[in-house]
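Below you'll find the structures, each written out as structure tokens.
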Structure P
Amino acid sequence: MGFGGINTHVVLDEPATRRRAPGRGRGAALAHSLQDAELLLLDAESPRELRARITEVADFVEQVSYGQVSDLAATLQRELRGLPHRAAVIVSSPEDAERRLRHLAGLLETGESEHTAADGRSHLGKATGRGRIGFLFPGQGSGQGTGGGALRRRFPEAAEVFDRAGLPTSGDMVATDVAQPRIATGSAAGLRVLDSLRLEASVAVGHSLGELSALHWAGAIDEKTLLEAARVRGRAMAEHADCGTMASPAAAPERAEQLIEGLPVVIAGYNGPEQTVVAGPVDAIEEVQRRAGRAELGCTRLAVSHAFHSPL
């Protein structure tokens, strides 16, 4: 019955599905691009509480899909409370997340509250004050290709650096005349991205070639000079240095000296209290690896084309 006694008819129908307009701008582009890894962060008042929290997340991550790992990372970040005992893992899949989290939980159960994995993708620690950021730039032996990966896909700043560098897309990526400009380009691209995100460091250092990237960060040389210096340096080493290789025993320098005794091998770098780098002829480095194996010590062969930082 219509108003005033006049009959009327109204046709009711379901409204057309309203589609959310696609997001615009950089945020949407980042959200829809491929993600190679996620950072999971947790904190707690005590090691015991942190272990319980890590175990809880490890149990949950078994149920999530690959695409939900980014949602989990965002949720955990929002739940941080600034508590002193902290854990962090960089993960590439739900399975990877579960494995790394359970490893940290196991360490806490044994009473170990400070730990950094050899690959840098897992960390336990206690905050004792306001932290500072430092950049460590890699030298040769780092990375695998010239494509730029997710960094190039997600950030136009990084893509611009790689586009200008004109790196080869095939061939021997370990050869020093390719590796040096490849690694320097990656460092320059990473700096561009960090700058766009307003992440600033208090100090920067570099492993060998990485010193050039640290100088660029400090403003001593510009980006163009960095990339050109890496190209010239790589070409000169390829033309004038003898071949060889390098390895990194998981041992203190004194123990490394024992491993290389009687061999034409030298200590090329002191990376840490339990990580030393050695360099020499290929057959001699292989013998160092065998000796390390017999001593039940880890010894990683570096992906390099020469015995850098040695008489070769």
Structure Q
Amino acid sequence: LKTGEQGGEEFPSFRSFWLERPQRGTNSIVIHALLDSPSCAAAIRFTIRPGDDTIMDMESALFPRVDLTEVGVGNGTSMFYFSANDRVGIDDYRRAVHDSDGLMMATGRGEQLWRPLNNPQKLQISAFADTSPRGFGLVQRHRDFNDYEDLEAHYERRPSLWVEPIGDWGEGQVQLIEIPTKDEVHDNIVAFWRPKQKLLAKSEVSYTCRLHWADLPPVTNTLARFTAFRVGAGTTQNARLFVLDLAGDALKVLTDDIRPRVDISTDKGKIENVVALAAAQVGGWRISFELLPGGTDIVELRLILMNGDTKLSETWLYRWTA
């Protein structure tokens, strides 16, 4: 409740738990919980099925004590300290330190979005409007030990969390909150669904979702995915060079005669020197471009690899901050 708001966040507490005794031979356990805070109470039922993809069905009934406009549903928290695209001020032997490297979204419009995470200099709040979302979550895509070189933390083993709404969640937005941190011990990333309609006092509001804890979300997708992302100095003063790698079967349609089109846009500044190259070394294609911020501190970027009018890739989103 009230996450990222100036008045401060409200943390509901679990007051009680009840466990149902599992039947012999069952592969699940049911837990009932009572959640309570000054602004709201909730009754929650978890049905948990462990496995390589551990699944938690969560049925919740919320009982607001006051009108609520700043509610987070399907919350996930994570840690992002640094990676190849964000090493400013970092003096560390490891290549990256994070529990998740991006926010992935499957929208109600059928679009798949990928938003790499940041450890910003100042608090950043991003909102992605949607209706009837199919899923969203904080994802750890890099799964190789060499991506991190950490023998203790083993960040390559950290699970992703995918929130799959059950039923129609209506209009709202996925919110991403990125909090500055100077250490890896703090969870500085938050993602959740914020409904457009406020929750009225003395009402009962129900939300049901399925939580997937796994290496990657169980999303069937034929589009190419972004596998790596780096930022460095550009060829002119104040320019920033972006380098993105993609992989996936959708790219197999490209040949020497069929070249992709890079659909890229920015809300501020200017984009120059856009290049797309086939790169067997990365198992797909590499896209590079330069951003000229033009004196602004925040720039929103959007990129899709296209074959004519056909999408070849998921939609890459990024907020660059000075």
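Every number in this text was worked out from the coordinates using simple rules, so none of it is lab data. All values reported here derive from a predicted model rather than from experimental measurement. Cβ atoms are built from the backbone, for glycine too; each structure is taken alone.
Summary table below
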item	result
Structure from which -13000 was derived, helix-only ellipticity at 222 nm (-39500 (n - 2.57) for each DSSP H run of 4 or more, over all residues; to 500), options P, Q	P
Structures P, Q, by mean projected area of the Cα convex hull in nm², for residues 92-235 alone: label with the highest value	Q
Top of P, Q by mean count of other Cβ atoms within 10 Å over residues 100-107, largest first	Q
Among P, Q, which structure scores highest (criterion: Cα Rg over 2.2 N^0.38 Å)	P
